[in-house]
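A.B. asks: The next part holds the structures, each set out as structure tokens.
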Structure P
Amino acid sequence: IAIIAVLTCVFLVSAVSGVAKGIRLLSNFNMVLAAVVAFFLFVAGPTVFLLNFIPSVVGTYFAEMFQMLALSASWGPEAEDFMRSWTLFYWAWWVSWAPFVGVFVARISRGRTLRQYVSVVLLAPTVICVLAFSIFGGTAIWLQRSGTDVAGAASPEDMLFRVLDALPFSQVTPIAIMVLLAVFFITSADSATLVMASMSQQGKPEPDRKIVIFWGVALAGVTAVMLAVGGSDALQGLQDLVTVAALPFAIILLALIPAFLRDLSTDPLSLRYRYARTALDNAVRQGMGDHGDDFALEVRHQEGPSAAGADVDSTGERMSSWYQRTDEDGRPVDYDYARDSYVDPEPPAGR
């Protein structure tokens, strides 16, 4: 409970400071530390073995993907037990994480396109997970084959520290791992707290600090109570609760899909596209009506009531301000249509 209290104080400070400050600094620090730890295991561990192991992992993954997707209880008791302990649990676990993770990533991705958002969210974590699991798991496999008793560990946590103990700098790497895990917890709690606070205020982008603090304390309180009441079985109880609650929420996620598509139909980009198509169709119809097949379309600047967009300003604040891209200080970032890229603003004086 003391550890929970300390971590809660840290993630509340970073959450209250906002996305562009505390959370960003912690996230960047943690990604650098994770890369350093993984690189250390790669260099200090079985480098040649891992270079051969990682491509094999990727190939095996794609080779067995469809077989694993078709796995069901009809395969027998072993397959049923595997699905209950792994497939269904992870399915339910990620469904439970989807709301606040999706909203938080969308929040920090403001100004990006949907294609960029979906591509990065799918590809970046996949690549990172493949490399991380391959390096840590491959090192453990190599140590076990080399005579180090890694598989006899009492828990995955114990196995991790046995791997670190078998490598150089075993007095330093466990500390780095504990710091890494702590900051991962803090950044996850940050995102959950900010999203819950934002939802509590009807999607307010910058929720009030008192609401953020309330949800942070509530999150820590629930965790402490479950730990005090459930003891060592608290995590298992939480996992069972998540699995049970995920099914109805999965139905809600399915219902959100048509609602999201309907919302996209009113997006300024969609409105501009439909407006352009309508203007072109009307011009072609008028040309054929007035001149038959012998006409040509000319696009030129036109102002006044006879202009095609006389009653529409597709760049106006009403249609475009809500998705204006901003930097970490909240300043708007303009778009250079000639270069097809965003123009980063000049930093303020004194920076």
Structure Q
Amino acid sequence: MNNKKIVLSSNIWIGLGIALILLAGLGIRLYDLTDLPLDFHPTRQLFSALKARGLYATFATDMPDWQRQVAIRQWQQIGIIEPPIMEFLAAQTYRFTGVQLWVPRLYSIIFWILAGIPLYFLVRQLTNSPLAGLVALAIYVSLPYGGIASRSFQPDPLMVACIITSWWAMFSWFRKPSWRWAILAGGFSGLTILVKNLSVFLVLPPLLLLIWERYRWSAWRAPQTWVILTLTALPAGIYTVYGVWIDGFLKGQFGGRFFPQLWKDPVFYIRWLGQIDRVGGSRYLFALGFIGAFLAEEATHRRWLLTLWAGYFALGFAFSYHYMTHDYYHLPLIPLLAITLSPLITYGVKKLQAQ
């Protein structure tokens, strides 16, 4: 009975810790929420704002007809790559609020903050340490760049939230394989890639590694493997087929993105390092996170964490120009650092306790 009381009391304190960290992160992001979104890549946010306004104009009853036609025309003239999920949510909410740019910013904040919950549980599974989970969560919500970027009206905050959730779901499936976790792992992985297809570099390699670690050469005979991979590939696959071969709106959208000649240019690596300082807070924190992946106690955990890092680097070489010029392409670095720093935190705590 006493042990149950201790566990219950511990869980209550952990829950309070999680709630306080998330509320602090929420409070930071709600500051000046109704200001115009000029604090972070305003041109990119303008694209999404015009799309949302155009979507709203298709059914709005509070806009003059000429204004509706202009809004719809502006929306249709903007190129589409990712499905307008955030824009659709904003347009539907405009039914009740009117066209207010704080609405989609609030959605971005909510998605980012809620993703802290699966991040905590993922780190706890990796380290078996509630303290490491709380520290990782605090890092995730407190890095300055993330505080600004997670308020932006673009698909990237939602993409990061989905990446974290897919990592948690696939790792939970690996630890306790079941049909429920298989569906969640495949479903969240597929949703992540649908939100922004470049996330495939951060979702598919760690997913394939866990399938290999679970089944080895018999993976192709396991029904759950096919369910996970089908759910992962299907949403983005259907969207791409429709956009390229049926409707045609995606034709020409995939060109001009691959510049392997930059790999030989030292400026590419110098500017990449500068983006790491900007997004990750410090290149030293970046180095500690990379080292932390090697300190995971179990070999499978080490390989999985290193695969997450491999996905980050592969994304950088695939989108070399964008990694140099678009700092928000590095946004997944924030949860990656929070997660891979956790074994280092656990290692340090154990060393202190041993003294």
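A.B. asks: For distance in nm of label points 7 Å out along Cα→Cβ at positions 27 and 219, find whichever of P, Q sits highest and give me its label.
C.D. replies: Q
A.B. asks: When you work out relative contact order in percent (Cα under 8 Å, 6 or more apart) for each of the structures P, Q, which one comes out largest?
C.D. replies: P
A.B. asks: A further question follows. A value of 20.0 was derived for mean count of other Cβ atoms within 10 Å over residues 99-106; which structure in P, Q was it taken from?
C.D. replies: Only structure Q yields this read-out.
A.B. asks: If mean count of other Cβ atoms within 10 Å over residues 83-90 is computed to be 13.1, which of P, Q is the source?
C.D. replies: P
A.B. asks: Taking mean count of other Cβ atoms within 10 Å over residues 51-58 from the coordinates of each of P, Q, which one would give 21.9?
C.D. replies: Q
A.B. asks: Computing distance in nm of label points 7 Å out along Cα→Cβ at positions 67 and 267 for each of P, Q, which one ends up highest?
C.D. replies: Values: P: 3.9; Q: 4.6.
Looking at the calculated values, the largest one is Q.
A.B. asks: In terms of distance in nm of label points 7 Å out along Cα→Cβ at positions 35 and 275, which of structures P, Q is highest?
C.D. replies: Sorting by distance in nm of label points 7 Å out along Cα→Cβ at positions 35 and 275 in descending order puts P first.
A.B. asks: Figure out for me which of the structures P, Q the number 28.0 belongs to, where mean projected area of the Cα convex hull in nm² was derived from the coordinates.
C.D. replies: P
No lab work stands behind these numbers, since they all come straight from the coordinates. Please read these numbers as outputs of a predicted model, since none were measured by experiment. Cβ atoms are built from the backbone, for glycine too; each structure is taken alone.
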